[in-house]
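In the part that follows, the structures are each spelled out as structure tokens.
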Structure 1
Amino acid sequence: MVPEPLAGGGLKLVVLIPCLDEEATVGRVVAAVPRSLPGIREVEVVVLDDGSTDATAERAREAGARVVRHGRNLGLGVTFRQGVGRALELGADIVVNIDGDGQFDPADIAVVVAPVVAGEAEMATASRFAAAELVPEMPAVKRWGNRRVASLVSRITGHRFHDVSCGFRAFSREALLRMNLFGSFTYTQETFIDLLVKGQRVVEIPVSVRGTREFGRSRVASNLFRYAFRSLQIMFRAAVSFHPFPVFGFLAAGFFAPGLALLGFLVSHYLRTGAFSPHIWAGFVGGSLCFVGVVTLILGVMADMMMRMRLNQEQILYFLKSERYGRR
């Protein structure tokens with residue numbers, strides 16, 4: 001859906017910049033945000049300071065940004081959700097999220113936002129791996145991890161993506177009103193699952209980025225094992241929320257397979273010997289596993305019914321948010 005222009009022509013773009021102790025780079029990022037873009041009437045920059053202990057907020061204000069500051073660190077997922085609410089309050093037609101650490105070039109906002117301005121997508125995400133010649137230098141384990149996560153999200157959504165962890169994205173107003181996220185640690189992978197289930201169009205835009213930070217370390221991916229574990233938690237919950245029956249069906253199959261195998265073994269033994277002993281244990285174990293499989297399938301049916309109820313509730317929430325965030 002093509003975004004509806006503001007009165008007088010053109011769209012309002014709000015650029016969200018989440019930060020945590022980025023005083024060395026945030027001013028430069030804010031200043032480099034282009035203020036004149038095709039189809040855009042107005043550009044406003046909002047820095048989301050997630051509990052910084054340095055002068056991030058001061059540097060952002062000096063560079064001309066509006067600052068929303070947290071007294072303590074709440075997590076990237078919470079910060080992004082609050083930023084989206086703030087952008088809608090400001091009357092945003094399109095929102096761009098770009099990190100404040102300088103790894104992305106703000107000049108590329110024009111490229112990333114173009115499909116949304118043209119109405120060709122509800123979300124356009126910068127991709128570090130879609131074009132072989134633009135793949136940045138980074139530790140091999142991080143590159144491998146990013147590809148595995150992208151493969152998993154692609155499998156869940158049924159759409160092929162190369163990079164689902166990049167924090168440089170553009171969203172239409174429609175996508176923001178329909179999007180409902182719950183992860184506090186991060187939001188990057190969850191947005192793909194949430195929006196695609198709701199029929200929103202998502203495209204990847206190849207861009208060139210820095211593979212490593214110029215200053216400091218990433219707060220989200222500083223520990224790869226922690227990042228992987230917490231990201232997988234969020235994706236699993238999202239997958240269960242929107243595709244419960246396949247998930248529970250897969251789990252049920254994991255119980256049925258050994259259960260039926262043990263029961264088959266016991267029946268085979270009885271036909272050969274005319275007695276269940278000394279393997280009667282196989283009947284108890286196999287029967288128990290099959291019982292758990294049946295219970296798991298029942299849970300899948302119930303979860304599928306709850307998912308349908310959730311989609312209905314989210315449709316109601318969409319209309320409520322549309323009314324609340326009417327253009328100002």
Structure 2
Amino acid sequence: MKRIALAACALLAGCGRYAEFTLPPVPGAAPRGFEWEVRPAPVLGRGAGWDTVDVLNPSVIRFQDRYLNFYSGYDGRTWHTGAAESRDGLEWRRLGRVLSPEGWEGTYIAANGSAIVHRGEILYWYQAGDPVRITLARSADGVNWKRHSAAVLVTGPRGSWDERDVADPYVIAAGGRLVMYYLGVDRARRQRLGVAISEDGVTWTKLRSNPILELGAFGAFDEIGLGEPAVWASHGHYWMLYTGRDREEARRIGLARSRDGVRWQRDARAPVLSGTQAWNHKVVCDPSVEVTPQGIRVWFGGGDVAHPAENVHGQIGLAVLKPK
């Protein structure tokens with residue numbers, strides 16, 4: 001795949017870390033549609049200590065000979081990041097809490113992150129602080145971590161679409177660079193999605209024309225807010241699963257597609273994923289994806305209380321998005 005094309009490199013010096021760019025094309029053709037196959041029971045439930053209230057925001061990777069899941073646990077006061085391991089992605093063994101907020105991160109959150117394996121180590125971007133920003137930790141084993149000393153993606157200038165908060169990172173590799181999809185919040189508290197690129201995971205350049213996906217129409221499942229994007233490349237497109245919030249604070253997962261990774265449109269090839277079980281009938285959110293020959297495996301958060309942030313009795317489920 002060729003490198004990411006920067007369409008405005010000459011303008012970067014005078015405009016800060018902003019540019020117009022696109023991602024490399026993806027070979028193949030889009031399927032006629034997708035269908036969901038959802039496991040009825042959670043694959044990771046709530047724990048007995050730091051994750052006793054909510055277990056949400058899975059970020060699942062393959063590392064060496066196993067899966068690692070870096071998930072968010074809430075104890076009623078603070079969001080932490082924990083780790084679990086699995087041979088098959090179905091049965092999980094907890095490894096314990098690995099990150100809690102400290103220093104500039106405040107006392108509320110060090111979680112809602114995105115992990116990838118990059119150049120032999122695990123990189124994990126997560127949200128922290130007030131205003132909420134995105135920072136980075138590194139690990140050789142998934143248990144012991146070295147944090148970056150400051151936020152690596154910060155809020156935008158006054159009047160921008162992400163001036164209040166940046167959160168919900170999801171990072172992929174494309175064209176030899178790292179690409180972060182993330183949530184931005186403006187002064188009207190609108191929550192929309194944007195993208196940035198980086199050579200090293202520390203210094204990021206935001207797309208000048210962000211946001212890449214606007215709120216849904218009146219009455220839509222995503223009319224109040226967007227968040228928690230999960231992106232992959234296959235079948236001639238970049239695809240994005242994202243969480244949408246409605247006026248009742250119910251959360252569901254929708255699909256969007258893009259040819260170039262920056263111009264996105266909603267796609268009805270997959271039905272909106274809603275919870276159909278008692279444990280997830282109010283909240284389905286936080287997708288994390290793995291591309292397999294059988295389809296896209298999707299770990300997600302679910303809950304039985306409609307709330308935009310926490311106390312939803314969160315647990316983690318698994319589904320497969322199958323092309324047809």
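Here are some notes:
- Answer label among 1, 2 for the case where helix-only ellipticity at 222 nm (-39500 (n - 2.57) for each DSSP H run of 4 or more, over all residues; to 500), calculated from the coordinates, equals 0: 2
- Comparison of 1, 2 - label where mean count of other Cβ atoms within 10 Å over residues 18-25 is highest: 1
- Ranked by FRET efficiency 1/(1 + (r/R0)^6) of positions 26 and 58 (r between Cβ atoms, R0 = 25 Å, to 0.05), structures 1, 2 are led by 1, which has the greatest value.
- Label whose coordinates, when Cα Rg over 2.2 N^0.38 Å is calculated, return 1.22 (choices 1, 2): 1
Values quoted throughout were computed directly from the atomic coordinates according to the rules given, and no laboratory measurement underlies them. Since we're looking at a predicted model, the values are computed, not measured. Cβ atoms are built from the backbone, for glycine too; each structure is taken alone.
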